[in-house]
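Novice: Listed below are the structures to be examined.
No value in this document is a laboratory result; all are computed from the given coordinates. Here the structure is a predicted model, which means the values were calculated and not measured.
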Structure 1
């Protein structure tokens, strides 16, 4: 079956990834593209990226045509990591005194975007908030999730171990407390 011009534009852009590339799948973290697969679904050939998530070993298949819409992207570069650290170090903000469940929803949305900047804001905000009050169980779990996602990506971007980056993140906030 021949691709229409709009299909080839969609899949052509997504083909910028190849086997061995490190990518970020929002909500799951850094993965490696294992291979590009072709499967027949309802008689039509469909192309998929098979991704192995580095932290969990989870295997995910993402349709090539949907890669952009699900937020699949390359791991950030070292310059972007410095911008992320600038966000984390900015303590001049005033945390909104909204209810914890509204804050939880807002932070959940930020994490789902897969943006390192949004995830850094969640970590910063929850860390700053924890200085004044004890975080709820859900907030602690969210902070841990955000730290793991960010540390995984920074570790790959800077060619460091995940544990070393987690230590740097924790140290950054323990010094501020």
Structure 2
């Protein structure tokens, strides 16, 4: 089973010029979703980590399943004003605008090693913001696992240049 076959591509979404890689077609197929989670768990063995964090919102789909199966604590990285307790915040650039991501201040203990999981990496803006939130919280980034890497947009390369370990399951061009 090739997971790539379960990703739908949608032109000009969410705006003209963007080729959106849709994971809903993968997660609605129980065999493809199970294989995807199994592959993430297999790749996670390359990292030394205590907790899993995921980026809103599609990262939650994958990371929560992995967290449950590995019996590791799960941390939410959310958009601004979505977390009820005290937070750390980071503003960052997306391919199509700016955003703010937050984490609860009590989510990470000093020197906790955090594995970050998300559905897709494009330019890396969101991933760099997630790493910054882990660091602001005094944790350590153990690495990243992405289901999809849009390889020609440079996100994985920019994380690697910053010294981060990165794994991805599927690659597509971004355009």
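Novice: Using log10 I(q)/I(0) by the Debye sum over Cα atoms at q = 0.20 Å⁻¹ as the calculated read-out, with -1.46 as its value, let me know the right label among 1, 2.
Specialist: Structure of origin is 2.
Novice: Can you spot which of 1, 2 the value -8500 was calculated from, given it is helix-only ellipticity at 222 nm (-39500 (n - 2.57) for each DSSP H run of 4 or more, over all residues; to 500)?
Specialist: Among 1, 2, the structure yielding -8500 for helix-only ellipticity at 222 nm (-39500 (n - 2.57) for each DSSP H run of 4 or more, over all residues; to 500) is 2.
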